[in-house]
Structure P
Amino acid sequence: MSAKKYWLGFNLIKGIGAVRLQNLIAHFGDLETAWNADQSSLTESGLGAKLAEKIISARQAVDLDQVAAKIEAQGIRILTWADEAYPQRLREIDQPPPVLYIRGEYLPDDLFAVAIVGTRKVTAYGRQITEEIAAFLAANGMTVISGLARGVDALAHQTALKAGGRTIGILGSGVDRIYPPEHRGLAEQMLERGAIISDYAVGTPPDASNFPPRNRIISGLSLAVVVIEAAETSGALITAEFAAEQGREVFAVPGSILAPQSKGTNKLIQNGALPLLTPEDLMQALDLTRIGAQKSARKVLPADETEAKVLSVLSGEPLHVDDIRHQSGLPIEKISATLALMELKGMVRQVGGMNYVAMRETQSEYKVN
């Protein structure tokens with residue numbers, strides 16, 4: 001974890017987010033150099049004097065080797081922008097979190113995920129719908145993502161586990177500080193078939209200001225967000241707003257116009273969210289049948305030298321099929337057929353105009369023997 005410790009160091013400093021961290025990398029070349037820079041160099045990089053002072057103070061007060069060792073001893077995995085395993089869907093959003101702390105396992109199949117969010121004061125109606133949708137998603141091989149909060153969130157996690165599915169909880173605290181405390185047992189169960197994830201440093205206590213920003217991760221990791229019940233000021237509506245900004249589908253369960261828990265969801269529908277009337281609406285809108293085929297193909301169909309050659313020229317940056325042909329030396333008809341198969345496997349994605357990108361999380365699964 002030698003290089004990662006500098007990511008951890010900057011993650012401890014309030015005020016150093018995605019934009020400033022990217023600027024530091026661009027200015028210094030790497031975070032080790034930035035961490036060890038003097039105050040004037042830090043200021044020259046574009047940081048204000050106060051932030052530069054914070055970095056100097058943190059450097060003097062924090063032993064990064066000890067921080068890294070403690071995290072490793074707790075079995076917590078660290079993923080940064082620099083890691084191939086960093087969730088591809090999250091990488092696509094604006095200003096993705098530079099550091100993720102993970103307990104449990106985030107797997108390539110978790111790329112196929114739907115978020116279920118809603119009120120803490122769930123009604124009998126909301127409970128029934130939450131359980132139906134979470135069980136339906138789990139039965140169709142989808143990972144259920146939520147925020148481990150009371151009410152809809154906890155029900156979604158619990159139901160996914162009961163149905164034999166995977167589920168992931170996104171925290172507004174460090175992954176070692178489960179909140180609410182009564183959900184510690186649930187969190188431990190989730191580690192068996194899923195993960196607990198946070199972009200807050202280990203040891204960070206739950207705070208009201210932490211929860212709205214974490215919602216962008218809930219939506220960012222998901223294909224779609226389903227809002228079950230939400231009052232007009234619910235945090236679930238913040239998640240829906242992030243989802244819309246990130247180009248994710250937003251579904252809302254309609255409810256009584258007299259019920260306070262349905263005022264937020266009804267307004268979402270009024271403003272353009274898709275009304276969720278049956279779980280099958282998700283099947284149609286997200287084409288879950290095709291997703292199932294993608295997952296099966298990824299597990300069943302072996303890689304060959306042609307796939308390996310195509311992958312070797314692709315990255316996260318769009319590359320036109322003509323450039324793929326030129327760089328790989330393969331005939332265009334073979335490339336077209338291979339790309340079609342690889343897209344079915346979920347290994348690559350067409351991003352328009354015959355341009356392709358590699359789904360970086362899956363590349364390691366396809367190696368030529």
Structure Q
Amino acid sequence: MKMKAEQLIKKYAGENSISDIGICSAEDFEGIRAELEKSADILKGFVEKDIQKRISPRMSMEGAKSIIAAAVSYNRDCCFEIDDEIRGYISMGAAGEDYHLYMMRLLNGLAEILRQKYGAECRCFTDTGPLCDRAVALRAGIGYIGKNGCVIAKNGGAAVFLGYIITDMELEKSSKSKDTCGSCKNCLKSCPTGAISDKGFKTEKCISFLTQIKRPLTDREILSIGLNLYGCDKCQRACMKNMPAENEVEDIDAAMPKIKDIIEMSNREFKETYGKTAIGWRGAAVIKRNALCALLRYRGEKAMEIACGALKSENKLVRQTAAQVIGLMGGGKNGLDALINAEKNEKDTDIILVYRDIIERLKGAGS
């Protein structure tokens with residue numbers, strides 16, 4: 001007896017560490033249009049700019065009838081001992097191989113089976129696809145939206161990668177999740193910036209968002225970054241519904257690279273090291289900016305030395321952030337001298353103004 005497609009899909013998920021899988025219709029997600037329009041400016045550069053594409057599956061595949069949504073837990077433990085090096089932190093979901101590649105392998109594997117067995121047409125997407133991943137996951141019964149703004153998957157919890165397959169198959173739809181966060185406020189208590197509150201989730205305050213935007217950060221934003229070079233796991237790790245961590249991160253340099261190494265990397269070295277990871281797309285300058293912010297959690301002579309060295313960077317964003325960090329660390333004689341010398345050699349008018357402002361503040365404070 002030929003296995004039903006829905007049974008095969010569930011079987012594939014179970015055999016390939018897919019924590020949650022569900023099916024929904026490929027009708028337009030018209031109900032989220034207002035929400036997408038409201039967040040369009042904040043998320044510019046992160047999501048598909050054409051809102052109609054974000055709500056219309058058939059603009060991605062003509063004849064689409066169903067969408068298969070999948071969630072894969074990335075909850076991992078770190079089993080290394082922290083040393084005395086000055087290090088930053090990469091989100092557990094971004095450390096190591098690019099999760100987009102991993103998810104696409106899983107989705108393409110299922111899509112190929114559906115093509116061979118049922119002659120189905122399929123298109124696979126994860127994270128960078130045109131549709132709103134959260135909306136697809138909700139409709140497919142993967143889970144619900146938690147207080148932290150993340151999809152809380154039935155089995156995987158908050159720490160999950162999301163992906164979906166648009167297909168021309170007419171598949172039986174999954175029932176929607178009726179679960180909620182209830183009275184739990186773990187994620188609210190864990191958030192360092194107040195991005196999560198009883199009033200909702202504010203993207204612009206989220207550390208993960210701040211580590212990815214491509215612009216100079218304000219002093220307040222720099223202070224909020226903490227050790228985070230890319231992403232932030234606090235609200236996901238705090239979720240009581242997470243799947244138990246089944247695998248471990250053993251390479252300290254993959255999860256917590258040395259800040260000095262990051263800042264001194266050439267663009268070529270950065271690409272060679274991180275080009276096949278989830279942080280590679282954002283580019284060296286932004287990650288170096290974040291690494292400089294992390295120095296504020298260390299301070300001291302070594303941290304100041306690294307920040308002063310970054311004033312010689314060829315990148316404008318890195319030089320400006322280095323100056324801000326030196327200022328926030330209080331400068332000291334070494335920091336003030338480095339800024340004065342950098343100001344003399346700087347050719348960018350905007351950066352010169354930044355240097356001068358920080359120099360005057362440090363002098364005024366008696367640095």
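No lab work stands behind these numbers, since they all come straight from the coordinates. Only a predicted model underlies this, so the values are computations on that prediction, with no experimental measurement involved. Cβ atoms are built from the backbone, for glycine too; each structure is taken alone.
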- volume of the Cα convex hull per residue in Å³, for residues 220-275 alone gets 62 when computed on, of labels P, Q, structure P
- The value 23, 14, 10 for semi-axes √(5λ) of the Cα gyration tensor in Å, for residues 124-211 alone, derived from one of P, Q, belongs to structure P
- Of the structures labelled P, Q, which one yields 3.7 when distance in nm of label points 7 Å out along Cα→Cβ at positions 84 and 172 is computed from its coordinates? P
- Message: Quick check on the output: 16.6 is mean count of other Cβ atoms within 10 Å over residues 28-35, derived from one of P, Q. Which one produced it?
- Response: P
- Query: So distance in nm of label points 7 Å out along Cα→Cβ at positions 132 and 204, computed for just one structure, reads 3.7; which one of P, Q is that?
  - Reply: P
- Note on the structure: For distance in nm of label points 7 Å out along Cα→Cβ at positions 76 and 324, structure among P, Q ranking highest is P
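Here helix-only ellipticity at 222 nm (-39500 (n - 2.57) for each DSSP H run of 4 or more, over all residues; to 500) was calculated and came to -14000; which of the structures P, Q was it taken from?
Attributed to the structure labelled P.
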- Message: Quick check: 13 is what I get for relative contact order in percent (Cα under 8 Å, 6 or more apart), calculated from one of P, Q. Which structure matches?
- Response: P
